[in-house]
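Student: Multiple structures follow.
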Structure I
Amino acid sequence: YEGGGNPSAYTESVLVENELKILREELEKKRAEAEELKQELSRKLPELEKEYLSKRPEQERLLKEVREKAKELLELIEKLSRNIDEAESAFMPYSNICNQLRVVVKSYHLRDLPNSLKEAQRRLRLFLETYGGREHG
């Protein structure tokens, strides 16, 4: 500050410069910390990648097993559906004769594939279309 100027403006200017200096120093510290953290992460990366990749063979084995079970379940649902149709066909003559003789009709079979099984069938087919025979990576 040289005479004739505004002392409070000069003081404020010095304070601002000091604050800027402090902020620059803090910024440098943060940059150094960030670089250190980046290097630490870079050192960890190979081990984490190795651990991640070690899970893949088991995942593929399990996915293959799930695909096989899904196919088996789909086949069972289809067999059940055919059996329901066959039971319904066999039931009709029995039911007609019971009605003619006025005998109580005994019905022990499913009359239609339950909606939950139809939904399971649809979802299993979708699963097999999506994950059916190809390997994923």
Structure II
Amino acid sequence: MKRFVHYDPATLRIIQDNVGLDLVERPGLATAELPGNTPLGITDETHRIDPETLTVLPRPEAFTWGQALTVEAVRILRNGELIVTDAFMVPDRPISSELRDAWATYRQALRDLPDAGDAAAMVAAWPIRPDGIDAVIHLRTD
């Protein structure tokens, strides 16, 4: 699977991250491939496009490993995952109603994460995606 982001070439603003068998071109947007172990949830709030190398880099103020996990960092990841999974809610996407319902349930569980309390509880409550991917496996401690 390839991981990549779409970004606006004029402003270098990250529009969406994605994962798939092939890079998907979108009209008017540029694409940057990510290393295979890059977690999903990359947004313009957490990352930026380097104007010289056109590679994806974390923003200095974004969460970095070794830093205490905060509720705000988990919310940023959650917001990125909601953006990534928006595509499953498009009415003309060719998926079964059962699968669409599973994605809707997953997305509602993401919206309910702040009710869990602190950052560790939010990560523990983060559900597995309907496609079997654990979007926060890199944050789980057990």
Structure III
Amino acid sequence: INKFKAKEAKKNLERQNSRVKIKTFHEELVPTNSFLLDSDVVIDSTNDINTSLIIDKNCKKPLLVCRYAGDSGIVFNKTATINVKKLQAKLEKDKKIEDIGIFNPTVCLAASILVSESMKILLKKKPIKGLISFNSWNHTIRVKK
């Protein structure tokens, strides 16, 4: 509580592997500082459509996007056919955390999928192409290609 998630994740990862190099930034992402997206893989779990559109437009690296609220969510790997701009109408209609809250297992499931897919990218393996939707209450995971 009251700690930056990125900073805490960095500390944990560096404890596990001292050779890993991780940069974290603690500032609001705006179009003028989108250079911060220059990394091996970018994970957008902001749950904010405006920030996601900035990331989607400016990110030249592999981008994983995650949205969740309540007991369900989605994860996708940005491609030519699936990206935030193309899904904007759907994302704006989806339920919001502010309205329905969050079920903790949903965050855990989202993080699990994100870690798995980011590891595939970093290890030069093929990530899933498509929209991964999940529900932590019903224990379902679906991939729509």
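Laboratory data are not the source of any read-out in this text; all were calculated from the coordinates shown. None of these values were measured; they are calculated from a predicted model. Cβ atoms are built from the backbone, for glycine too; each structure is taken alone.
Student: FRET efficiency 1/(1 + (r/R0)^6) of positions 19 and 83 (r between Cβ atoms, R0 = 35 Å, to 0.05) computed as 0.60: which structure among I, II, III?
Tutor: III
Student: Let me ask you something else. Out of I, II, III, which structure matches -8000 when helix-only ellipticity at 222 nm (-39500 (n - 2.57) for each DSSP H run of 4 or more, over all residues; to 500) is calculated?
Tutor: This figure was derived from II.
Student: One of I, II, III was used to compute distance in nm of label points 7 Å out along Cα→Cβ at positions 27 and 99, and the answer was 2.6. Which one was it?
Tutor: Working through the options, I get structure II.
Student: Between structures I, II, III, where is Rg/Rh (Cα atoms, Kirkwood Rh), for residues 11-74 alone highest?
Tutor: Looking at the calculated values, the largest one is I.
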